[in-house]
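Next up: the structures, one after another.
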Structure P
Amino acid sequence: MHQMSVERDGQTVWVDGVRFALGKAIDTDNNCLIDTLRQKLNIVCSTDYVRQELQKLFARPGPSHVTAANFLDLQLHWADVIRLLGEAYGQRLRPESFRIVVVDVEYLGHGDVAGDGPTTFHIARENGNHFIPLIRQHGLA
């Protein structure tokens, strides 16, 4: 993240000079990562389905374990969230097609990158563990 320039002014975030507005994601049952990626993919589906399928995939105790309401980890879960969102929508989405750039809006200069595909989604993390979409503001300086 130190290779990117990140600035924030209220509800506006600039990433490498590109202007984004902070979006909103549900916080019910800690499904914010699912909801944020659902919004970035423009998919209409229930986050409950994705959560239930993640629980089946990550049923074993350990760092990737998913319960009905625990926090999801970007690095451990993003690819399966994308795949399952596509499945819920009747599409085959390939996680290797995506790159997720997460900007920490509380600690500017910090964040994460997951994946290395040609399609990049910019999202934000606030309060240490709540993901929200970043909405690109086209045509604005």
Structure Q
Amino acid sequence: MVKKVDEWAAARQRDDAFAQIGPTDWVPQHIASKPFMKPAEFQDKFNQADAIVSHAGMGTILTALEQGKPILVMPRRADLREHRTDHQLATVEKFRDRAGVLIAMDETELFDRLDELERLQGPEAIPRQASKELLDAIRRFVNED
């Protein structure tokens, strides 16, 4: 995924992309990157971003939605040995029609969706906590004999 973002940045002459790339010998040539960041540094980068590109992890998706940032997600797939299960495929299906969320199923779609991401309006921010109604419903369920 990061290699495709790096190619996109070169093709579009962009110098404003950043990636946390994890452990790898490969180093992007056209985007800034770090293998890992401390949580506070990651949060700072996330807060500064105009848009997010990520695998389909729920934490990243929810954080982008909480901040009202557009997000492009590409699921990790078990058949490509990127993950042990295909739970990220299920995740993207749940978010497929959500405002502010773009989905790329592979590297070819990712390249095209990166151009769309620039024009995508951020979604209306979601609250960080559950609604009172949901919490009350959970309490009733738990407290029923």
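No lab work stands behind these numbers, since they all come straight from the coordinates. It should be emphasised that the depicted structure is a prediction, and the values quoted were computed from it without experimental measurement. Cβ atoms are built from the backbone, for glycine too; each structure is taken alone.
If you line up P, Q by relative contact order in percent (Cα under 8 Å, 6 or more apart), the top spot, with the largest value, goes to P.
One of P, Q was used to calculate percent of Cα pairs over 20 Å apart, giving 54; which? This value belongs to structure Q.
When distance in nm of label points 7 Å out along Cα→Cβ at positions 9 and 113 is computed for each of P, Q, the one that comes out at 2.6 is P. Match the computed value -13000 of helix-only ellipticity at 222 nm (-39500 (n - 2.57) for each DSSP H run of 4 or more, over all residues; to 500) to one of the structures P, Q, and report its label. That value comes from structure Q.
From P, Q, which structure was mean count of other Cβ atoms within 10 Å over residues 33-40 = 24.5 calculated on? The read-out was computed on structure P.
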